[in-house]
Structure 1
Amino acid sequence: MPKSPNEALDYAQQNKNEFLEELKKFVRIPSVSTDPDHKPDIQKAANWVAERLDGLGMQNISVLPTAGHPVVYGESLAAGKHKPTVLIYGHYDVQPADPLELWLTPPFEPTQKGENLYGRGASDMKGQIIVSLKSIESILQTGKLPFNIKFIIEGEEEIGSPNLEKFITDNSDLLSCDIVINPDGGIIAPDTPSITYGLRGLAYFELRISGPDHDLHSGIFGGAIHNPAQVLCELIAGMHDENGRITLPGYYDDVRSLEDEERHEIARLPTDEEFFKLQTGAPALYGEKGYSSSERIGVRPTLEVNGLLSGFTGEGSKTVLPCTAMAKLSMRLVPDQDPSKVHQQLTAYLDKNAPATVTWDLIPLAGAFASITDRNMPAVNALAQAFQDTWGTKPVYKREGGTVPVVAQMQSILKVDSVLTGFGLPDDNLHAPNEKIHLPTFYKGIESFIRFFTILGD
């Protein structure tokens, strides 16, 4: 390890411009995983990551095939068998840039404006990968790593990582480690470092309601035939009660209660009701009675309608009674909830409440378990100390509302916990036009990771 973290910090400070140029090169690769036309760019991005690992002196570097996009692997086991092994996870793929007309600058030509760098993937998560790589580089250029290190950088996270679980299972010996560092996240504000210790899971369904065997004239048949669109709306409306609680039978049976200590920690977050209104533009907030908005999005399960489709939706009028209606439904799950059990609960609700005037079909589309990490484990404490040393303030702890399936997969398959972190900000426009990364926070991310890895080695 470096004689002191200060030497590595000095190296990082002296090479800020070079680090930024590397990020720009990475962002210029349009590695859109969902679009087959970008398959060559996906391969280019994978090779680019492999070349950077080679530049760090990693060994056993491989661009490993899957049934979809490749996974990049590299390692350095020079610290020896008696030292711990750290696995760093990341993804090199990005979301599509559409709608292009809403971008103020070209999405794959990184553009610096003031303190921000704009470009697709700048924050999610190419900037986070560069933070990881350049912090390791800063340490290696001034000394030695105090632990063994492995990298796994995938190319399908933005399409749900459909092949990653099999890859982890098939390569469990290769990926064996003592702790996973997952920087695919962010902090609450530029002056408020935060550590994520929990992620919600996911159960996603398509619900189809069918009535007559073809669309009907609403004047001739309306009032005698039950409208599938009306049935769908009534079923959805009944999935919550007047207090915002989900009415699926047994839905809360496995939900952990919120302890006072954790509730006190969540209350420290600088995310009051006004914060959520400012972030969303909503005129008022909504949610399960008895919980704050921070609790509702982090530690409580949800049921949301993601899309509705039925009948005539074009310009003007058409008096049609549609024969079918469809909704996309997602549930964000909390620890101990099982996506397959939630499927059974939704089925039971439909069995009980769907009228005999229609038929229905429920199609499961995706499922992932929630994950939670002990806030007091040594690696989390090391990150907290590194954040405090870098920002000069104690970090806050939060449970994130989104889903990162790889965290639960690594807990289940590799039997190892993840330290969840990252340096994106809430206004980085992830998955939206004009994605950006805040450069002062990006540089602090590199500094804090240098300190984190040094403390972790000690």
Structure 2
Amino acid sequence: MGGDNLALRLRASVPVDVSNGAAVAEFDLAAGESASFILEDASCGENSISADPGYVSAAFKETSDYWRQWVRRSTYRGRWREIVNRSALALKLLTSSEHGSIIAALTFGLPEEIGGIRNWDYRYTWLRDAAFTIYAFLRLGHVEEANAFVRWLGERGSRCGADGTLHLMYTLDGRAVLTEAELPHLRGYRGSAPVRIGNAALKQLQLDIYGELMDALYLSDKYGEQVSWQTWLGITRSMKWLTHNWQRPDEGIWEVRGGRREFLYSRLMCWVAFDRAIRLARKRGLPAPLVDWLETRDAIYQEIHAKFWDSQQGAFVQSKGSTALDASCLLMPLVRFVSPTDPRWLSTLKAIGDRLLDDSLVYRYSSDAGIDGLRGGEGTFNICTFWYVECLARAGDVKQARFLFEKMLGYANHVGLFSEELGPAGEHLGNFPQAFTHLSLISAAYYLDRALSGQEGHS
């Protein structure tokens, strides 16, 4: 635990050795007996609220009541309610009650391949991950969390660069100080080294974040608080910058370290950014250069169909000029860029099933292609599996979607939580619990439940 001011107090009145900052205790419990442990700042002494003999039971009840009441506020009444609520609880635990920001995962250094080098620090607020999380909260009726994040985001927008650019990740309190460093004195989980803290992806260009943010702001304005004047000013600055920069190569959603490319997903989310900004401006009568935004949105649409469609394999490809497939394109029908039954999309969905699907699990791309610039491989990507399930349901194959969804639920651990990836034996890989996985589970469950009930046309 570390620190001379930390002590472990045992209600069973067991002596505790705190010499050298360590806490060691030995005791026996008979049947029916219990011991309570309180970790606190020892400098509080007898003035600590935990000195009250009834503190432990009262604190436990208060905590239990809070979480039960929070779950009860959910508007979701569909199938798989227990696992959906468990996922919502995981997302809530990744949300800062003080700031409103949302982190990607609670951990760092857990490998995407046992013994491999893909070991990252996810204890930060990625704008992309947080924006997706807002969508999940709104789906379940947890508007308060969405509003808190939008207010936090408004602060980031008010402090963005003069050109309107945003960092792609922040600390919980909104700082962009995340220097990546290796910890050579740690051997890593099951020998998976190096162990890293911080994240060098902070310096990358990821154009897609503007699309995810605009989608979240559009939905938050619709179901929660309306965007403030200050937030709208930040939006218009960012959109002005994006108007002139959407064609740039970048590192993309997967934060590749093998050089920038013109990624399909980045183009797609730039289209989303302009589409949602246009909708929001029209809906609220907000001032905006709509002609410029419309021209840019339509230009992106045309380019995606002209430059990212591979007629030979009948699929949209990962990047301009490549033949590789990427499961991130599964967002195309989910963000309403293309109809879920469009022939081009159905052909792409089949190609993903043929080349990226392993039994019921989906890889985000083939690591053999060397796209990400890293050695080694990785597991199947859980968010991509849930995206695939939702795409199947939207395409009309509801029975297969349900089969794969319920099979996927079987990979959760004993308390219903998921990591980022799954290995060949179903083992959890990557950081844990992962917001990406749980938010996509909620989205897939929400749509699939409505499809099974004949309500998909109203989602």
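Which structure, out of 1, 2, was volume of the Cα convex hull per residue in Å³, for residues 332-435 alone derived from, given a value of 167?
Numbers: 1: 167; 2: 118.
Of the structures listed, the value fits 1.
Can you spot which of 1, 2 the value 2.8 was calculated from, given it is distance in nm of label points 7 Å out along Cα→Cβ at positions 220 and 348? Of the structures listed, the value fits 2.
Out of 1, 2, choose the structure whose coordinates give mean count of other Cβ atoms within 10 Å over residues 172-179 equal to 15.9 when calculated. Clearly, the read-out refers to 1.
Computing relative contact order in percent (Cα under 8 Å, 6 or more apart) for each of 1, 2, which one ends up highest?
On the way: 1: 25; 2: 16.
Biggest value here belongs to 1.
Given a value of 40, 26, 24 for semi-axes √(5λ) of the Cα gyration tensor in Å, calculated from one of 1, 2, which structure does it belong to? Going through each structure in turn, the value belongs to 2.
Can you spot which of 1, 2 the value -13500 was calculated from, given it is helix-only ellipticity at 222 nm (-39500 (n - 2.57) for each DSSP H run of 4 or more, over all residues; to 500)? Show your work: numbers first, answer last.
Details: 1: -10000; 2: -13500.
The read-out was computed on structure 2.
Comparison across structures 1, 2 (criterion: distance in nm of label points 7 Å out along Cα→Cβ at positions 276 and 420) gives the highest value for 2.
Structures 1, 2 were compared on distance in nm of label points 7 Å out along Cα→Cβ at positions 100 and 132, and the highest value belongs to 1. Please state which of the structures 1, 2 yields 11.5 when mean count of other Cβ atoms within 10 Å over residues 52-59 is computed from it. Source structure for this number: 2.
Throughout, read-outs are computed from the coordinates displayed, never taken from laboratory work. Since the structure is predicted, the reported quantities are computational estimates derived from the model, not experimental observations. Cβ atoms are built from the backbone, for glycine too; each structure is taken alone.
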